[in-house]
Structures are given as structure tokens and as C-alpha cells.
Structure P
Amino acid sequence: MKFAHFADCHLGGWRDEKLNELNLRAFSAGVSRCISEKVDFLLISGDLFNTSLPGIDKLKEAVRNLKLLKNEGIPVYIIAGSHDFSPSGKTMIDVLEEAGLVVNVVRGSVTEGKLKLDFTVDKRTGAKIAGMLGRRGMLEKSFYENLEKTNLEAETGFKIFMFHTAITELKAKEFENIDSAPVSLLPAGFDYYAGGHVHIVREFALQGYKRIVYPGPLFPNSFSELEKLGQGGFYIFNDGALSRASLNLVGVYSIAKDCSGMSPEQVEAEIKKEIAGKAFDDAIVTLKLFGVLKSGKPSDININALVSLIYEKSAFFVMKNLNQLESTEFEEIKVKESSIEETESCLISEHLGRSRDLGIDAEKEMQLTKELLALLSREKTEGEKVYEFDDKIARDARKLTENHGV
């Protein structure tokens, strides 16, 4: 038996289209690898898309690749992840299943308050697959707590359980604040536990749960993941042996500089020294500045000029992170003598330029921030459903940013 295990594809998850294109290329490369490896089937453990309503181009590319697998006779078994759901509970997974491109293995019935899951049997190998969906905020925990596990554990044969949840006993330190569930909520005695949601590349073994596997994201989904992982990938299970299939589409070069005790001018000089003589050869470059400046403010650093220098050295894309860069210079804000509007203006002015470059000048950034604050201060009207209110705020926020050219 040979199968592939994807998770956390997050198609459409990047704001920048160049990175979105790389993400789609990673999905296509993963599918091509599955075909060349002649796997019997593919598992996708949640978050195929980054949103319940993906863009048409993202959906089109996903469908194209899923059709390639179908034409090769490779079934795709899938569960919905926390990003796949809309507030109303709808998911694009249902559409893909209706089209015959995937099989959602979260199926069963509720009897006397207990959830009984049914197995999906792979015709070629006889593998028996069951799964549980993932929801934001660990809302799936109640499903686990009401899960009837007797029939699942008593079933014989090669069994796979798919899930999209962080397991408490397996959490690394960086995930200590993430919602999780104890492993005891999963049915015991399965041969393979195909995990998702936690973007780590690890295989675990616990008593009663001999092979719990998290394949990590198919393509890094954030600045920190690009720093730590560099590339995405997935696992291939081949008659008991587990191997990693890396998807190294472009290189990643990380620059992290502790700027403590430096002036903005010194920071600029240090970064220029760091990149001198280097050619980044179509790589993604992550630039992170952190620490406490001895003088000046983060906005005094000509970060755009530094980014331009990196692009001149053939970088594919440059990402910058100044969130942990602080200043010793603070201006006292006398709240008692100011109106709320004046106080907001002072606070916004203090932090202009602290976040990643928005591509607009300081005056427009000030106006955009004020308008977003006003938007977020709205209250839900009587009779308005929470998800309707949330959707309206999100739509209005997108319109605001688009109107400001962000």
C-alpha cells in the first residue's frame, strides 16, 4: 500500500499574488509527484483552501489538478479544516465532492446524542478511512467528546484516521497557547493518524496511537514558516515506510538582525554589509529587524531602500518584519487634556511605519487607520446574526483598503 499525505495547502492564503502563484505551483508539484510515485490514493487533512470562498483562479487550479488525479485513478480522501468553513457551515469541499473529484470521509450518523462515524473503504487497497473535521477555536472538540469509538476501534484491517486538530500531548512550546485536544479523544488502535492544522513536520508515537503524522504545510503560509521551514512538502507512506517529499520551488534566504543599541543609520549600514556581494538568485528573502534602538524610531530606517537593494540582487520576493523593533523615544500623550480623536491621532502617529510597508504615504496611512477604527467600533444591530455582522465588517474593511490603494 502506498499513499500520500497532504495538509494545510491554504490555496489563496498569501496577500501577494507572486506568493499565491508559488503556493499553487506547490500544489501542482505535489500532485505531479503523487502521479509519478503511482500512489494508490491521496489524503488531504484539512485547509485545502485558505477561505470558504476561494478566488476563481485558485479554485480552477485546484480542480485542474484534482482532475489529473482522477484521470490517473488516484482517489482523493479529504476532510474540511478550520479555514474551509464559512460562518454558515458551508464548505467548498462539498462542491468538489459533488463533482466527483474528492471523497469527504467525515460521514456517519447521530444516535441518542452519540456521533457514529462510518468508514470509507479504498477499493484498490482495502484501507479503511474515517475522519473528523476541524473548526476554528476547537469547536470540533464537542464532536470528539460525543464520538462513539467502539465501532471504530473494533474494526479490523488497515485503518486511517484523518483529523485537523492540535494534540495536547504533542504541542511544541511555540504552540502552547493554541487550542488543543488530548489524544484520548481520538479512537485508539489505528495504523495511521493523518493530522493537519498544526504546521509542523513531525511523526509521533504514543501508547495506543503508534503513528501520528503531521506533514506540515504544502507551502509555507507565513513569514515565520518561511524562516523555519524554508519549503513545504508532504509525506509518502509505502508499505510501512514513511518518507518526506520536499517541494523546493525557490530558495529562501533569511536575514535576522538584532538592532539593540543601534541608530537607524547603523541598522542600514549593517544590512547593506549583510547583503554585499550576495546574489539571491530568484530566492525569497525574509528580512527581520528586532531589538531596541538606542536612538530614532523604526520609521527612520529607510526600509524601502534596503528592500530595493535586495531586489537588485535578483531576489524573487522580499518580506520584511519590523514588529519586534522598538524605540527608546516616547512622547508623552496627555489624555486628560485631549479629546478622544486627538489621542487616537497621537497614538497612530507614534506607530506610523511600524508595520510592513502598505505602499501608501503617512497621511493616507493615518486616514486609513482612522477609518478602520471607526469601522471596528460599529455595533451589531438588533436581529442581525453574528456571522452576518462579521461578514459585513470584513467586506467593508476590504473596500476601505482597496479604496486607499492597499
Structure Q
Amino acid sequence: MSKILTIFMWEIRKLFSSWRRTFTLFLLPAIFLVGMLNLFPVLINYMTTGSLNKQPVMVVNAPDSFRDYLDENIKTNAFKYEFISADEFKEFKSDKADYHKRLHQGLLICYFYAGEDTNDFDGVITSYYKELSNGNAEAKSDAVVCVVCDANSITSQTRAEQLRVGILKDYQGSLIDKLGGEFGITGSSLFSVDSFNPITDFEDYRTAANTTASRVVSGVLMILMYYTTYSLVSDMFASERDRGFMDKLIMTPVSRRKIYIGKILAIDVIVSFSTLITLGLLFLSSWMNRSNDAMSLLPFGMLLTPSELLIVVLTIPVTALIMTAICVSTVFALKNMQDITTNLQLPLIYFLGDFFLQMFRGTRPTTLEYFIPVHNAMQLISESFMAQDKLWHVLLVLLLNAGLAIAVFATTFRKEERK
């Protein structure tokens, strides 16, 4: 065991002997991936609107209830607002070219209408609830909120849907407390509404952020882990063998198997540590995303409970181990350095395909997927973000991947020792 530890520490010291190499393995891939994830909404906005600047929401005839709602709810900060009157909107709309240009650039228009432009929106809502409280079950309201966007722009449509679901739907639900009068008191006399409830806001953010993270984060981690794994295996096994250094190392008093195990443990620790750094940067990126852009791949509020985080932390080194087994077996099966490099890079295509499949799938993983090595690890991490993980899933993924990795290593080492 001491000799394995000696090889392990030797490989770790080699890595940290050069700050450039350390930076390249631990931080550069993570920074690149996090940068690309944050750049994605900007690129989509530019590709669909032709502008890097996000247009505000033009609010026409905003009632006092809506202005108060914006002031009281932090989630409304996802948008910037421009308030104008109905007359100002008519003047703005008169210039058709500029009107359609602004819509194409991503402008959203939120129009409050109450039958007539001169009618008070809040007054109409109050009258409606008053009619209901008087027993008029057929009471109707002329109050309408209309959202206008560019139907040909995916960015505009997505932001409009975020405005409708994330802001206006909640605002509509708040009207009974603000303007419901006796009708509102009837249904909510036992409760008091706190305009600032950090726990509720936190859970709302976490639910939305973790749903998106379950599609993105697991695939990102898999791609990064494999990139780091094959880079290290190429250096510690393929390159050293190609230079003849491995033959000299085998001639030392340390057995071939212990040399291999020491190197494998070093790779597993390095890959796991690098992946955890990336995971931390992803969390930081999410919590710094205060704008909560509708197109963002990492919305604000991504977080895991301690048990969910433990599952992810346990899954990472086991997944790194089986990735290392795949790469090491490939190195020992081939002799030509060019063939080794080509074959080690091929699985990246699989991980990229799995990443995009995970991003756009609309269903949960099937039971069969938990029996597919490596892929099952990505599904387990995704399920952890959705708080839908099961104990037998965790045990199956960890034991299956670890057992298969050990079996591959044992088979590979036996073949190598016979040579």
C-alpha cells in the first residue's frame, strides 16, 4: 500500500510542479464551460434579434396594483420596465417601421385595458369582486392584460412566456388580496400575506433553477470529466510508454500492478477535484445570475440539499473511475500513439450527443437507463437536481460503475502482465 501511495503522491506532485499545467487541468476547462453557458443567452438574443441589448417591457396604462406588485416582489427583477400612457403608446405605434423594429429587437409590450382607455383598471377589478361578494355569480370583468411580442423570434416568445407565467400569473393571483374587498376577506380571513417571504422566494427560485440544471449540469460534468480523464491517461500512460519512461518505471522495485493502481488513483482524485471545482463555479454562476434571463441555461437559485449534494459528490469519483478504466484499456489495447489519441477522443462524441439529448428530452429516465454505465451517472445527477433520486438508483449506479471499472482494470492488467 505504501508503494501505491508513493506513486500516487509522485503523480500529484508532478501535476502541481507547473502552475500552467495545474491551471489547464483544474480551472481552464471549468472557466471555459461556465463562460459558454453564460454566453449562450447573449448569443441567442443576438441571433434572433440582431442586438446584444435586451429590450425592456413597455408597460402601457400600468395600474397602481401592478406598480406595487413590482416593488414588492424580487422575482420581477428579471425584466426592466418602461411605463407609458395609452396616448404615448398610440404615438409610439404610429411609426410602424420603428414599432416593428423594436418588437424584432425583443421589446415586450404589456398592455392593461379595462374596456376603455379612460377606465381605471383597478377600479374595474374592485367592482368585479364587489359584484361577486353581492352574490352575482354572473359578474364579468372587462379588465384584460395583453402581452405583445415578435412571433418570429424565439427569444421574444420565450421572454413573453416567462413574463406571463413568472410575473403576470402571480400578479393576477395577488389581486384578490389587494382589490377583493369583502370577497377576498371571505376566502382568506385566516391568513395574512407577507409581501417578503424569503423561504417561499427561495423555493420558487430553486424549483425553476434546478429543473433547468437537471438538463444541463449533469451533461456538462460528464463532458468535462471525460476530457480531463483522457488527457491525464494520455499523459500518464500513453505518453510515458511512447517515450520509454514506463519501461524504466516498471524496472523499479515497485510491481507493475502497484504502479498502475497509483496512477489510476491519482487520475481519479484529480478528475474528481477538477469536477467539483466546476460544480462550485456552476453554482456560483447561477447565484450571480440576478437578471434570471429567460434564455439562461443556469437560472438564479440553483441549489442542492445536503443529501442531494452527497449523492452528486459520491457519483463523481465513481464515474471518473470507470472513465479511467475505459481510457486505460484503450491505451493498453493499442500501440500507435495516433490511434490511441483518436480512439480516446471518440467517446467525446457520445457524451456530446448524450448532453444534447438530456437538454431537450421531456421525460424522466427509464429504469433500463440506470443499467447503462456512465450514462446512468448522468441520469442520477439529473434526478438529484430534481429531488427525485431513489436509494436503489444510487446504490445501483455506484456499485455497477465501480464493479465494472474494477473488472476492466483486472482484465487489462492480467493481459498486460502476460506480455
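Since every read-out is calculated from the coordinates, none of them should be taken as a lab result. Treat the numbers as computed from the prediction; the structure is a model and nothing was measured. Cβ atoms are built from the backbone, for glycine too; each structure is taken alone.
Listed values, structure above:
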| item | result |
| --- | --- |
| Which of P, Q yields -9500 [helix-only ellipticity at 222 nm (-39500 (n - 2.57) for each DSSP H run of 4 or more, over all residues; to 500), calculated] | P |
| Winner on mean count of other Cβ atoms within 10 Å over residues 107-114 once structures P, Q are ranked, highest first | Q |
| Winner on relative contact order in percent (Cα under 8 Å, 6 or more apart) once structures P, Q are ranked, highest first | Q |
| Top of P, Q by Cα Rg over 2.2 N^0.38 Å, largest first | Q |
